[in-house]
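Quick heads-up: structures coming right below.
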Structure 1
Amino acid sequence: MDLILHLAVIVAIYSIFAISLNIEIGYTGLFNFGHVAFFAIGAYVSALLTLEGVSFSVALVAGIACAGVGGFLIGLPALKLQGDYFGIATLGFAEIVRMVLQNQVGWTKGPMGLPGIPRPEILAWRFDTLPAYLLLSLGAAALTFLVIGFLALSPFGRVLRAIRDDETAAAILGKNPFAYRMGSFVIGSAFAGLAGVLWAHFITFISPGDFTLTETILVLLIVVLGGKGTLWGPVAGAVVLIFFQESVRFLRLPPEWSGILGPLQQMVFGLLLVILMIFRPEGLIREQGGGNR
């Protein structure tokens, strides 16, 4: 039972993470290959504050805010780039964040990581058991789903899709593509920070090695598998992939396989992403023309 609860918590957190990326990739057409950086910012800001005695509520807001501000700051130069150049810029930003976390030993303890991150406590409610943390994670996932869903179905979301499909036509109609892209990028970054906060306080230990390109590929695969530009797609993708990824860890494999299991899993994820892009780019849930869901 504990295993099912554990998997459910991870699915809820990664649903938030994937939904936050989907508003950028699915609705705006921004292929952000550095999304894990904002996940890391939220995790580290909240962890560092709570380890210093700051309440979880304050640390939560600070983690989300710092991730959003980080998105705004990197978005100023990066969103002036197009296509592959934007992807390379965001990938570089994620690597910069990871290297800062690894080398600022005085703050982050570098590669040794931050142990003993306290479990959340909100208004005397302490989420220190799996059922309690699942309730917190599901609540945050539901809030994320509702907020992003409202934005996607609002005029703001319709403009995002218009910019994604034909930026020139949207600009002719008086819309500012840069401003709308920035809004999408900051919102996605902030919710990635929320996912990072929940992750840090659930695992209770984080290190720079948790926030590599592998995590970006995983969350990108979740979005593509589930269906870009749909509300339920990232949730469906998270359920399928996280259950697969986490279940592999509990297989009774020969000891000599332990050294290749991680790289093999990454190869499988990369191959699956390529196959999906070629043969089923719409994912499990197809985006319905104009608006959906």
Structure 2
Amino acid sequence: MPVELIKEKYSGAINTMEIGKGAGAVKIGGETTLPFLFEEGAMPNKPIVALEILDTDPPGRPADCGVTLLCVRLAGIHPDNGNKSADDAVKSLKSIAAGAGMPLVITGCGDAEKDNEVLPKVSQAFRGENCLFGIATQNNYKTLAATCLADGHSIIAESPIDINIAKQVNILISDMGFDPKRIVMHPTTTSLGYGMEYVYSIMERARLAAFVGDRMLAMPFILFIGQEVWKTKEAKEAGEIQGINWEISTSVSMLQAGADLLVMRHPEAARGIVKYIDEMMKGAKP
């Protein structure tokens, strides 16, 4: 006697977002099911991998590792790391963008005062390019939200692994007139072996809430895997191969938790995850 498998069906869906413009634009989100459960719902857009570089890195074309987005972190504008001006940041980004030939995710240095000074000018310089900018937090979102709204960009909303704060940040940004479909959630993450199960559970709770109708939690997820992995002792002290494997393993776990956009640092790790995603998406229904 055949066993009938129980299947969950949901009425809600994750927002679909487009990053970039023209033929090179990419879409994320749109799911109506938990990751890769194709018999229960749809994943119309496969998860995307972005390679992260710093504006302080030596100039050159980013490694060709199959990614479709480039994330540039403006580390050089930090007061303790060069204190570059907004004009310097724009010049660096223009050069990087010309060599990359793909849509950009642009993040600040983490110093709120400096980011609020520089990011609006960077946003204006890339007006109409439909970039993804970050990072907006509960205590520092107004400047970035206003400039992204004016210049036609999307925004990354960050919360400290807390579903209630995640929802609140989304509401605050939306209340400024920002289309919720142009918000990506960054729940913050961790590396494999450092409390990942808690991050996983928060992401899953948010995703399930969206599926049953909570529109303020229906945003795609972005996770900065590389920055977390490469600061662990396992990645730094055990050699490059282990670090690559650590980044891949962490990424696989986060994909299963619902990640839509992974930001990775090692080209080989990024290449491996692109292959993994393609393999997992073979089960998707046309």
Exercise. When distance in nm of label points 7 Å out along Cα→Cβ at positions 129 and 153 is calculated, the result is 0.9; to which of the structures 1, 2 does this value belong?
Worked result: 2
Exercise. Which of the displayed structures (1, 2) returns the greatest value of relative contact order in percent (Cα under 8 Å, 6 or more apart) on calculation?
Worked result: 1
Seminar exercise, completed: One of 1, 2 was used to calculate helix-only ellipticity at 222 nm (-39500 (n - 2.57) for each DSSP H run of 4 or more, over all residues; to 500), yielding -12000; that structure is 2
Seminar exercise, completed: Taking FRET efficiency 1/(1 + (r/R0)^6) of positions 25 and 137 (r between Cβ atoms, R0 = 25 Å, to 0.05) for each of 1, 2, the highest value is that of structure 1
Problem set entry | Of the structures 1, 2, the one that 25.6 was derived from, the read-out being mean count of other Cβ atoms within 10 Å over residues 9-16 | 1
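Every number in this text was worked out from the coordinates using simple rules, so none of it is lab data. Since the model is a prediction, treat every value here as computed from it, not as a measurement. Cβ atoms are built from the backbone, for glycine too; each structure is taken alone.
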